[in-house]
Structure I
Amino acid sequence: MKSQYIDELRAGHSVKETFLLSRKVLKDKKDGGTYAALEFTDRSGNLEGIAWDNVIQSLSTLSVGDFVFVTGNVNEYNERLQVVVNSIRRVSDDEVDPKDFLPQSDQNIDTVMAEIEGFKSKVDNSHLKALLDLFFEDKIIMEKFRLAPAAKRAHHAYIGGLAIHTLNVIKLMTHIQSIYKSCNIDLLITGGILHDIGKIYEYTYTKKLDISTKGKMLGHIMIGYELVVEKINKIPKFPEDLKLKLLHMILSHHGEFEWGSPKQPMFLEALILHFIDNLDSKVEMILDELKRYQGEGKEWSDYHPYLEREIYLRKKI
């Protein structure tokens, strides 16, 4: 187990620890020579690094995605922590514990999956039930589903994050149905379970959380659309209107074109899915900020790039 995690480091600390090399960019110095802008990662976060001439030769044999043992000193540069690297060498994958580098949920994923299956069992529509059964009987898909993050950095960015986000969305939507009783609860539950299913292939999550080549090319919305179409085509006489509604919910759940949504929500259940999905993701971002700054006595967070604002941190009134 690691003895130093990134979220524990402060300016003035010395570093002697293994990290994942997540970025390496060689740059020219104004007065000649080369330096490297680096990024290191572990399960607790990311840390910028800089390496000067004395380390450049060691970096020539290293690639992004390698585990590396780093020595150096932490300072503050442009209000961000940065490690000035004194030495760096590759570490074999066999020498590290993946749990040190993949952020984990503090919830029991078996319990989360059991709750999702409980909601699945409440679906009465025979065609939607058959569709969900095909997904839950697919061992490869479900194993990926229980492990996948919901994002690389934005929200629920940890192992099991997709399942937790999915459960939150389903719970919130079933509560809404108790108010807006004209909603189709079977469609809400099915759309809630499947809206982000494409994320199982959008991300890689073996050594670090990252976006896969398929994810960069297609994105989770199109990947999810294809997965659902493939399963629907295996169900005889699946109603065309029901198929269009479910696929529209997947295509429109980001809500707006500028948020990467191919379509805007065009019926009630699709609109509810969009707003609930958006609500859960943004609430999670704020909760992450509160946790991140806990104990520091700050009134406001730094500017949040996804929320596009600072977050007020004082909870007591």
Structure II
Amino acid sequence: MTLDADRLHRDSLVWDAHSCMPLKPGIDLSALSRHRAAGVDFVSINVGMDMNPWPDVVRVLAHYRAWIADHGDEYVLAGSVAEVLQAKETGKLAIAFDLEGAIPIDGDFALLRLYRDLGVRQMHFIYNRNNAVGGGCHDEDIPLTAFGRSLVEEVNRLGIVVDCSHTGYRTSLDIMAHSTKPVVFSHANPRAFRDHQRNITDEQIRACADTGGVVGINGIGLFLGGTDTETVAACIDYVVQLVGPQHAGIGLDFMFNPEVDDSPPGLDKSYWWPESGGYGGNIGALKTVEPEQLPRLTERLLGLGYGEEDVRNILGGNFLRVAMATWPREGQ
């Protein structure tokens, strides 16, 4: 790694918009040290999906919060942009949470507000399969429902980032048209780069950019076409050439401890991750880009001719901008 790339990576705010720990109370989160060692300053960790009952999501949140508080010398639960920046200054990994689907709010906006108060700062409304909000990427392509429109408004009001990952084409376009705040795809790749149902069209990417949002490049090889650093950089470059460097970012979707089965009892995995998607019956076995590759990604982007400011924004500045426009201010 060149000295210029090493300096730039260390000085930049590096933001991973989505990664996953096992959804089990009592789990050790110390594997997050891999993010710290790779120079990551902020990571959003999933706390539940549409297949997870809401009481289980709350228990996971309670455990994650307690673990972070018990390891405050290295980690901090960041509920505001100021806390993210302070964590960077003190060498700690800032963590916030995201929710993958609206079923865990159980139709109750008071429960949604509780999630926000417990640290959820990002949410997509559908996980692969249709629900009361709208369509998933592995299901019938339907529009956003009336309940979905009211949910967009409430999520905007509460200061949670609207995320269209895992969402169907029509519903995602409707969400982006209805939101008054920037909308992101925290972990989704261009479908023109890799043709998979989980990936997104150029129209969706442009609509995201029109909201002021960001497309976070997903590190799962099935959606990327490879897990080498050059492929990640090429995927980022595709987004940049389409909508500009201010709308590209990183959302590795890295699965820590994939050997831990955190499935709810009786889960039909073939429903949520259909065979037609090439998942092979075990989502945890998919090859992924690893956090340790991120410093080399900085070097690769410089090698492609990107200026330092654009690289800083891709590494984290763009998602920071969305958080500044969306998250609650301190004290709210």
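Any read-out appearing in this document is the output of simple, stated calculations on the displayed coordinates, not a laboratory observation. Note that the structure is predicted; figures quoted are calculated from it, not measured. Cβ atoms are built from the backbone, for glycine too; each structure is taken alone.
Assuming 12.4 is mean count of other Cβ atoms within 10 Å over residues 136-143 as calculated from a single structure, say which of I, II it is.
I
Looking at structures I, II, which one was FRET efficiency 1/(1 + (r/R0)^6) of positions 88 and 224 (r between Cβ atoms, R0 = 25 Å, to 0.05) calculated from, given that it came out as 0.05?
Label of the originating structure: I.
A value of 5.4 was computed for distance in nm of label points 7 Å out along Cα→Cβ at positions 16 and 176; which of I, II is the source structure?
The read-out was computed on structure I.
Once mean count of other Cβ atoms within 10 Å over residues 144-151 is calculated for all of I, II, which comes out largest?
Once mean count of other Cβ atoms within 10 Å over residues 144-151 is worked out for each structure, I has the highest.
A value of 11 was computed for relative contact order in percent (Cα under 8 Å, 6 or more apart); which of I, II is the source structure? It would help to have the intermediate numbers written out before the result.
Details: I: 11; II: 21.
Value 11 for relative contact order in percent (Cα under 8 Å, 6 or more apart) corresponds to I out of I, II.
Comparing Rg/Rh (Cα atoms, Kirkwood Rh) across structures I, II, which is largest?
The maximum falls on structure I.
The value 27.5 for mean count of other Cβ atoms within 10 Å over residues 120-127 was derived from one model only; which of I, II is it?
It was calculated from structure II.
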